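Presented below are the structures under discussion, each in the form of structure tokens.
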Structure I
Amino acid sequence: MPKKRALSCCGLMVILASLAEAQTGSLPPSDRQRLARDILKELIEINTTDSSGDNTKAAEAMAARLQAAGFAASDLEVLAPVPRKGNLVARLRGSGARQPILLLAHLDVVEARREDWSFDPFRLLERDGYFYGRGTIDIKSGAAVLVADFIRLKQEGWRPDRDLILALTADEEGGGANGVSWLLRNRPDLVKADFCLNTDGGGGEIRNGRRVANELQTSEKVYLSFRLETQNPGGHSSLPVGENAIYRLAQGLARLAKFAFPVSLNETTRGFFERMSRVAGGELAGDMRAVAATPPDAAATARLAAASPYYNALMRTTCVATQLQAGHAENALPQTARAVVNCRILPEQSPQDVQQALVQILADEKIAVSAMGTPSLSPRSPLTPAITEAMDRITAELWPGVPAVPIMSTGATDGHYLREAGIPTYGVSGLFDDVDDVRAHGKDERIGVQAFYEGLEFMYRLIKALSSS
């Protein structure tokens, strides 16, 4: 059974004192921002890395804040499958007229060494219009926004027409064993919902200092690696022969390097290119419109693929060699040569079809192709009008002229577990970041101060719009 920790009385007193000025009614904008900043600071300064951090401590801290704001203890559960891997599930109760909405962010972060950073990664630093610290982008900003918005809704006396469920989870960065997937296996009652809004997907794009798109993620590509292996008897390196395991594998990989999977667009990716064409300029805009057409224009797809690895990855399955291993001694002919090919597969495409395609591309029966693990398959979430219309309206209110754009993620989040379990999941946060300066998982991770506060307001409005008839 998971371990449940009692909320600290001392921690509750501190939080109660900080919220004393707002026991009734809503905080004014400046105080709402200060509260959100304080929550972000608290989260950043709790180390939640896999090696030495404590996700449970962060979950308990957020539970204490919510309880201090008026949430009943019975509506707050901290569940730790193992001691440092705690999850918080909180519920803001509504009328029950409709099924709940699940709101998701993960609390764990990737490793960050002090010697690699310009400053302590586990201290929130505000400088030059940015908040710096591990997790400011991925994704403690999203967690802080959701907690602050839950507190605001509670203080305003908001009664939604459906329950709002907040899940702050563990292990997204480490494989998911103790986070969302654990909750789905062991406590599905806590996270059962009509749909999920996941702050670890979507978000906004900043290019050249300008906000260009607010993204709604509806799907993710399927992650699956394949092992390629060829063998022969080997021998002494002083007596080389024509048959060589390394050469045979290399020739197959050279064929793979020249291959591109066919272009295949879905509702989401076609919508992405159509909407982005409205804000792009020149030939790029024309190519995006041509790709969004049915069928896509071949010349336009070739130009987009050459212009951007991201555009290329949106249009097709990709498979790329990432690891090589061969031979057992420098003076021996290799008996075995292996490669790992990592594929990111379109949601509509069968992994078995991709494996068969690799066999055909390599065109060598002596190169064995085997899947490394079992892929996690999840369907694309539909572009539901109620969600897209709210997204469009609120984006226009906050950022006039910036389109709301559906996207398919080329990476992975915990959203795929929920989609697989039958819960449509939408990556959205309203948190804008510079696409040419992505620091998630890297040195001196940061988020713009204004971008953080704008995301705070965006998610508040979106949650209210989707929880009232």
Structure II
Amino acid sequence: MKRPWRVFVASLLAASAAVAQPTTPEPRLAYDIFKELIEINTVTATGDTAKAADAMAARLLQAGFDPKDVHVFKPAPRKGNLVARLRGTGARKPIMLLAHLDVVEALPGDWTTDPFKLVEKDGYFYGRGTGDDKYMAAAIVANMIRYRKEGYRPERDIIVVLETDEEILDANGVGITWLIKNQRSLIDAEFALNEGAGTGLLDGKAIRIGLQTSEKVPMNLTLEVTNPGGHSSLPVRENAIYRLANGLARLADHQFPVQLNETTRAYLERAASFEREEVGRDMKRVAMATPDPEAAARLSSQAGLNAQLRTTCVATMLEGGHAANALPQTARATVNCRVLPGEPLDAVQAEVVKAVADDKIVVKSAWKSTLSPPSPLNPELMRAVERVAADFWPGAPVIPTMLAGGTDGAHLRNAGIPTYGHSGLEYDTREASRAHGKDERVAVKSFYVGNEYLYRLVKALAGGK
């Protein structure tokens, strides 16, 4: 049987001399918490985040946290939020460490491993939620226990929030929005650290450390075609499925224009020097006042960079027809858009209508997420990240980024709590993200290095002894 916590020591030795001798490493604890979380099915629609919240509360209480500082709220069946607090001197306003417990559905038949078992294979931990977002949740809980065992007393309280239902970003839900509405005093903080940007690696070397200050706005559109239908033995040219398919094909060929904002332009400029020469050259050309269209086209072939350059809309669900021997009366598709901050949602919907180019395809807004302003760059946070990150990834720049996906950080920002996506988790910039997809995984080394990094960063931000 492999002993993954032993990998921790070797990985830290490889990371840097400063990291090679952590003060009181707790790799076994971090692994055990991670395993427990992965193996609790917390799929948003069918799983049990209340069970996960209870399990993490039990660990904190067993470590000696005062029951008055550990709360589990269950606003609905199988839905749970954990709010816990490590008390400091009160000299400064608290900080929040935020992670979500719920995960998206995983179909076991599609995976090469059981998605609800933590499996170590080929240098990776596999399992649904390994990266999104149970790494962060496990690291936070393990480090809070570590602080408690050390007798650490920060200058400000450290508030842990492990929430439910982040994956549906529901403005009227039972997760962070419920906590803001019903338990605001328990979670009030100067700022929050959330999932989001990690440390990008190229050929094993760190080339950038992301600090996410803003995020795209998710929006779902429904495209629908209706038809009188009839018997399939008498087909006609007017077919709802064909018409919808043709419109979706035109949408697939459509590309929204390049539109940079302050964060994405800074990202392209600062990260360019650490990319491969040809990619870096294109990034600089796109960051110019008038972006080079040929350079933009080349960058657009990379999903991660394309998402930074423009709004995107992609078909994600499809349904149609009602019987195998009947002409379809309805064909319907869901299109998920990720809209640049500040771009009007109505304008994006209008562009989709123009792209499908068929007035028989009715385009309706099905769901819109919460608009929120970017979090301001916090000089203290930036300095702390740069100082601690330099010990782990020497020479890699800390770069403000925009998250292509959406998080509940939008709700916190609107509630007056600036939120920054910063996980300390390493990822290969050449590998497509597996979050929400088949065989989600994180590198074993990255898991342990990220834990140690967050441990030190939070201490740097919270002060004290």
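Rule-based calculations on the coordinates, nothing more; no lab input. Since the model is a prediction, treat every value here as computed from it, not as a measurement. Cβ atoms are built from the backbone, for glycine too; each structure is taken alone.
Summary of values
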quantity	calculated
Which of I, II yields 25.4 [mean count of other Cβ atoms within 10 Å over residues 138-145, calculated]	II
Parent structure of the calculated result 15.6, given that mean count of other Cβ atoms within 10 Å over residues 186-193 is the read-out and I, II the choices	I
Distance in nm of label points 7 Å out along Cα→Cβ at positions 90 and 130 - structure with the largest value, from I, II	II
At a computed 1.3 (distance in nm of label points 7 Å out along Cα→Cβ at positions 338 and 410), which of I, II	II
Rg/Rh (Cα atoms, Kirkwood Rh) - highest-scoring structure of I, II	I
Per volume of the Cα convex hull per residue in Å³, for residues 378-441 alone, the highest-valued of structures I, II	II
